[in-house]
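Enquirer: Once you scroll down, you'll see the structures, which are given as structure tokens.
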Structure I
């Protein structure tokens, strides 16, 4: 069955399963705000006292803060299409940066739209196609550029040095990662993030004759960590500490980061923090509009980063790996009258859990194809537990990890050169296992996989990974018939997207 017809057929079956006469007016609105590359640890609500994020902190205080929320892949496209469908990246066939989301996949917008919601997305979605995937209104950079051509830019203050054009992997890393700590060449009123926030505010303050699902997705703080000229003096790079590189890190540090000076690293951190503060300002515009709209008391509000980000930990300035700062991301959920304010949860959660959570709050049946688990029990205080473990994949590097309360195991196939720009330039190691005792080594500095007495533990987690990859594979019948977990992982962790990335 062709994919477009298949998607329509699935949507029709799902619509027929809705309870007759459901009172749509009683359903909550849904506002989901997402940021690009926002690490949880660079947020006041998670204990950071150097960054200023009053709007995000206030949002966290209005509901529940999730302290151990994990992306399902530390790369934008795979993470976003996974959390928008509630299905694992490998299951939907989207594990690489440029792979388009298949048209047959049902998104949260499809499911809520079929239930009578008005749906809109404003900002970065990473669909990698012109499809709207259930969003009736879609606004992004094309609309911003059109507006800016018509309106024109405001002049910059004299003497202000600004960022050059972003040329990652062509310019030195200190330039495209903004180690030079310069603002983007625009005033606040001409910034894309500000325009996206204002468009979202306009949408929220318009009258709606049905419940709405609005997704607002900002480009910040993704490199080069843009912020307007008005934000240029908010941080002094010299005030930033730089994480120490671990004793086992040298061979895995991407070559592009090896020439960064201490001052470059301080500048990158300062630029990132400033970009997060600019993001927070725009989140405030959206939340203020929700309050003015009169709909705040009947709106489920969600905030996520799409994954985390490394700011010098293990010598890295990126995501694209399995270390905690790269895979743990912020997650706040609020709903007045249902979720207790100023609450928090240390339960393990994955971003695939967001779709079933929204559907349950909205009174919409959760399709059996959704692989996440609703968080409503945590949010309403009915339980304090959710998952025993979390699993994260980064297919571009043939890599997968599992972690539980104490232990983390990372498997890397190690048989091909990285093509994502982050190759360390060292000889290919072949199968690599890393075992970290997070209770005694929270910074993940000491690999215990080869130590005496750890073989049984390593085998346990390898089998957990094998079981997960079998269950989430699109083509489980092609997985090698063997009892050797390394051979199975060797096959399963490679990229197997449903469509080739566009050239």
Structure II
């Protein structure tokens, strides 16, 4: 299979619009991790992502009749910009279907890239809705569909990245790390590498909550996820492609999964080395590379990560900065119980010593005990466990919340919110696609039968929102409430028994 794609990649038409991007050494990251780490800077493409390569190669291989008739695509992000720029270059009419929830900044970017050659159609609330509508329009108008990943010409276009890497780096390469959504990027890169330099490992990287390719390879067949995490929206794919899955079975050595905090830390790492800001999907490969080094404890290896995109909303940086220190093991978060008595607070402070405190929240709520939410700067992974043990041994009950989603997204902003009125309160976390009016839609979905006793929402500029809700549900209504949850259509987590909730909010 790799040899089948070698000719396609060598004959790919991408450089009319795309450029050969830099293969740069990440000096600070290399020094810190004791390996030679190189970044393939696809974020420096004209549309700030690799997607331009595949889209243009597909369209450049169409017949003149097909180009005259026009193409259609479905996308809310980087693929849409790639198709738009390609349409303008080839003077080919392009219809791009985007969800109605697409931020205006992305719609404007597609318009700017495509100019008079692009028509934007807004349909549905999700990518899947837009995709389904695009297929209907394809048949109605007899247009050629430009798939974001599951197409041989698209895959070959992405594979030109590997061709450049081997031309730019003549020495040994131990592994190349590639983000995976639908699989087009890794299928192209893997096909070229395994045909020319099969000793190089091809390692895919996915998020822990969007790992369709990892599950599919393990099962030996394509596995469709019920839902996907939305932080790395560029790789949030429920079902990988037929062609990409077939290729990945042959060319991918392994897939590593990473969480949101690890991605945020990787964005910070790339910024430190390059002063460029990657989007979450763009930093996914770097996060996987770091995880691989930590697991293998390898040194002096040459490792390459594809920095595949930089279409980041500026307002999202607040969230990224907030979570980067935790992802880099530079901050630990704890809930600590101390006696509400003279001298105990001083004794607690002496235990913290000269450690840098990043956050401190306290409000009197109990005559005998004080509950403190504290963040402490750390130096390395495992420090949080050591600090927690020191506090416990000194008589302070301590809960390590460093990896706890409830604490990091909500609790740290809400300490001191106890209420004796919140009888029969159940606590749930929800995640929903962020869009204008989405918060009000969420509130409208909450049943009038139950009183909302607690609510926390904080917009962090991402394509999804996080909400914490307390609802007063009498025991007799539990079954009805469970049915209601299933009918909302939102992802949710029951946090009613969470120990930190018991300490600070219940």
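Enquirer: Work out which structure the value 3.3 belongs to, where distance in nm of label points 7 Å out along Cα→Cβ at positions 270 and 430 was derived from one of I, II.
Expert: Answer for the origin of the read-out: II.
Enquirer: Tell me which structure, out of I, II, gives -12500 once helix-only ellipticity at 222 nm (-39500 (n - 2.57) for each DSSP H run of 4 or more, over all residues; to 500) is calculated.
Expert: This figure was derived from II.
Enquirer: To which of I, II does the computed value 13 (relative contact order in percent (Cα under 8 Å, 6 or more apart)) belong?
Expert: II
Enquirer: In terms of distance in nm of label points 7 Å out along Cα→Cβ at positions 214 and 470, which of structures I, II is highest?
Expert: I
Enquirer: Out of I, II, which one gives 24.1 for mean projected area of the Cα convex hull in nm² as computed from the coordinates?
Expert: The read-out was computed on structure I.
Enquirer: For the read-out semi-axes √(5λ) of the Cα gyration tensor in Å, for residues 278-453 alone, a value of 36, 20, 16 was computed from one structure; give its label from I, II.
Expert: Working through the options, I get structure I.
None of the figures in this text is laboratory data; all of them are computed from the coordinates on show. Computed from a predicted model, the values in this text were never measured in an experiment. Cβ atoms are built from the backbone, for glycine too; each structure is taken alone.
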